[in-house]
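So, here's a batch of structures to check.
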Structure I
Amino acid sequence: MPLMIRRYLPSDREAVWNLHVYALEAVGARAKNPAAYRFDADFDDIEGVYLSSGGEFLVGSLDDRIVAMGALKRLSGRVAEITRMRVHPEHWRRGYGEAILLRLEAAATDRGYAELWLDTSPVQIAAQNLYRKGGFQEFCRVRLAGYEAQESILFRKAR
């Protein structure tokens with residue numbers, strides 16, 4: 001059965017939150033410091049942060065179970081961020097992350113964004129490989145509050 005990709009609905013909130021936490025924990029990328037949890041505040045207002053402000057939030061499902069997700073967030077009139085890319089560990093290496101990424105890039109093109117940014121952690125090797133394969137280039141490494149023990153790798157791609 002193929003992955004069905006659609007726009008986030010309010011009824012998806014619990015499922016996307018659970019996927020977010022589970023997928024990060026599976027690769028050891030979930031912050032241990034509660035101060036970092038402020039970075040998860042967007043899950044309380046997906047409609048406002050993404051859908052009604054020039055972005056997008058997509059979910060991929062199999063048999064009505066959400067197994068993949070990703071979002072596009074407006075940073076400026078010309079730049080958007082791809083974020084919240086997650087695939088359930090039971091479904092890794094099936095191309096679902098790539099399918100979501102391609103749909104988000106198409107949404108960015110439709111909205112006129114000239115550049116895309118994204119970030120991932122050093123422990124998320126599959127994500128790094130996916131982004132490089134998609135033409136994203138690393139441009140910076142930073143340490144975020146709550147994630148002091150590891151760097152975040154920033155990527156960008158001109159459109």
Structure II
Amino acid sequence: MKIDLERPEFSAADLRFALIVSRWNGEFTSRLEAGAREALGKRGAADANVETFRVPGAFELPLAALTAANTDRFDAVIALGVVIRGDTPHFDYVAGETAAGLRQASMETGIPVLFGVITADTVDQTLARCGDGEDNKGYDAAMSAIDMVNALEEIRSTSDTR
């Protein structure tokens with residue numbers, strides 16, 4: 001069941017984003033990238049302010065996200081990947097370590113690193129999460145990135161005035 005998230009109408013016009021995209025399951029991750037770019041464009045992000053970097057698979061997303069966040073060139077980093085459960089425990093290791101690594105990158109840098117990684121049991125579940133608009137995990141992650149940049153700015157500016 002999908003829960004609708006009420007989102008403020010924040011602008012991304014002056015923000016810079018890194019999209020870190022896994023090449024593994026590229027037929028799906030390309031849809032996630034398109035969804036992220038659609039969301040950023042709808043909120044006013046210029047194409048020149050959105051850079052894409054490709055990595056081999058989901059497991060490599062955290063290091064690339066950390067590296068992008070450490071450049072001080074981006075307001076947020078959006079990690080996009082797809083991990084589909086197979087017959088071995090490989091899924092558990094890749095999905096869990098990817099999530100933990102992306103969280104760590106965000107915590108270490110103070111830059112929002114968004115988890116736009118589909119972790120699904122089946123291809124059908126994956127397809128349902130890389131559809132159009134809000135039915136796209138990349139779109140959702142990009143909207144959350146804009147929201148987080150603004151939330152952190154609000155926290156920082158409130159702290160500065162006390």
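Rule-based calculations on the coordinates, nothing more; no lab input. Nothing here was measured: the structure is a model prediction, and the numbers come from that model. Cβ atoms are built from the backbone, for glycine too; each structure is taken alone.
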Taking mean count of other Cβ atoms within 10 Å over residues 76-83 as the criterion, which structure among I, II has the greatest value?
II
Top of I, II by mean count of other Cβ atoms within 10 Å over residues 12-19, largest first
II
Assuming 29 is relative contact order in percent (Cα under 8 Å, 6 or more apart) as calculated from a single structure, say which of I, II it is.
II
When mean projected area of the Cα convex hull in nm² is compared over structures I, II, which one is greatest?
II
Quick one: helix-only ellipticity at 222 nm (-39500 (n - 2.57) for each DSSP H run of 4 or more, over all residues; to 500) came out at -15500 when computed from one of I, II, so which one is it?
II
